[in-house]
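Just so you know, all these numbers are worked out from the coordinates, no wet-lab data involved. All of these numbers come straight from a predicted model, not from anything done at the bench. Cβ atoms are built from the backbone, for glycine too; each structure is taken alone.
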Structure 1
Amino acid sequence: MNIILRADPEPVQIDTARTALVVVDVQNAFCSKGGLFDILGQLEEDKINKIISIDKKVIEACRRKGFPVIYFRMGFRPDLADAGGPECISYWKEDTLISAREDPRVKGRYLTHGSWDWQVVDEIKPRPEDILVNKNRYSGFPNTDFDIVLRTRNIKYLLFCGFFTNVCVESSIRDAFFHEYFPIIISDACGNVGPDFTQDAAIWNVTHIFGWATTSKDLIRSLK
């Protein structure tokens, strides 16, 4: 069934049989007391909690509609063998890898496969039927089976929520554009890291260049 979703810069028609929700990096590392961002003094609890509550409503609405729910989890092997060395740009620019080298509290404990820090927060814990994609780069496409999962299920339209708007969410949306998907960011269901203007800048990039932006209220209203 096709529905018209209110969005910027114009309404977008989506096929509900070919649509999936992508929940990006809503992990204890970034969202919970005792997680990596808390240890590093970067946890913005009020903003994070507000967005998680919106994400929960979005996930419930998408499940009722029968959309596949795909969770991204950012993380690395305990030995960091999948992180890349000095010849890899992530070695120099990825915050977790920088912290692992500079802070002895971090390496092997945070954003490490199997750790509590790596898990999705309990508030929106994945169900058995949901899909988990473990990634080690900002985007969910490199080094993962994400694209294969989408093509196997004949998915064309991707709704994005989670963290962080201007990093992993935007990176994944850019790659979705390059892979010929139709990406739609749920603007109030995503949170940025850094100055407030980065949220607006990322959403501007999506609406003007890479896809569309809607809100949780408009999405839920359309799905009803």
Structure 2
Amino acid sequence: MSVATVSTDTRLPNVPIDARVAGPADRTAVSETMVLAFQNDPVWSWAFPDAGARPAQLRRWWPLFVESALPHGWVWMAPHAETISVWTPPGRPELGPDAEARLPAVVDELLGERAPTVLEGLMRFELAHPRDEPHYYLGFVATHDDHRGKGIGEQLLAQNLELIDAEHQPAYLESSNPNNLARYERLGFRPRDEFEVCDGGPVVTTMWRPAR
């Protein structure tokens, strides 16, 4: 139900990121990095088309996902949320029961008559999601505007994937930006399929990384 994005990073930093697992006290910092990073994302700017209202809308939207992911222990962050990644481990739900129950009402409150269109778009993510093999799901990767261009988003993912490889698990993501495909391919992901979030809307590429 989500889209992964990385910044326009072109190189990996020489020193690995001192990444750590985010806890409840980091919820606001993680969400704020996502707010800034997704301002101009093709899918989320489609979902929330009013650029002036979008920051406030996303500050209501992203906590649903961050709150759901934190208990899984797979929300990763640089020391001060300069870059973050939100993963769902195999067999876990992306949204907790409370967040899933609240989501339609939040969409309706934020988008009014546009809500059914956006909910249909979210359903297309669910329909595209593979169900035949347990895997880690990368819902979001985002880099704060003040730290773009340093390669830290890609480095964070590389560190995450080392842990996933140690478990011999595959990984899956969705990308809304063709410019990001080569970055994911450098990390071992390969295009799997693509779909439109609505008829004539943004195209999302699904990507799969086999177990190693």
Structure 3
Amino acid sequence: MQQQEGEIMHTGKKFENISYEDKYLNGRIFKNCTFYKSSLKGCVFEDSSFDDCVFDDCDLSLLKLKSTSFSRVTLKNCKAIGIIWADALNPFSIAFQQSRISFSSFYGKNLKKAQFIQCIADEVDFSECNLSQADFSGTELTRATFSNTDLTKANFTGATNYFIDARTNKLQKAKFSLPEALSFLYAMGIELDETSKDSF
């Protein structure tokens, strides 16, 4: 992996159609920057920070974070697969919109009020996270892991394919929609008789 030379401080810049695949970037600061139709796939960021930045239609898959922070960052229409977000520094605040974030881990992160809107989040690990007031509207959560997760007042309206055990997660005042909400009954081993009483 090759060290990428360049400026250290970037403020208010737009990076368009750039490719930093598999580069190693150290000590970079990005403030109020936009990345558009760019690839950072496999890139390693160390001792770096992203503040008030937007990634639009980018590929961040397999991004690696070492002593790097994300604050008020938005990813929209992005591919961000296989990222260990748990390695990012705290505080950590990020929003995902219409993005694929499958096979990633947020283990133990404080994600209060985080947005995961209309995303594909297959096999994402949300264990031990604070996801209170988080928004999962319209997100597909096949085999996503919720364990000892705080989902107080979280919004799962329109979310699909999730399996959340009410016995091991905090769900006070969380919002769910049918038929997906029936998964709570299956988690408790309750069987539903779907035979209609009005059947002939």
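Once FRET efficiency 1/(1 + (r/R0)^6) of positions 18 and 82 (r between Cβ atoms, R0 = 25 Å, to 0.05) is evaluated on every structure in 1, 2, 3, the highest one turns out to be 2.
In this comparison of 1, 2, 3, the computed figure -9000 for helix-only ellipticity at 222 nm (-39500 (n - 2.57) for each DSSP H run of 4 or more, over all residues; to 500) is attributed to 1.
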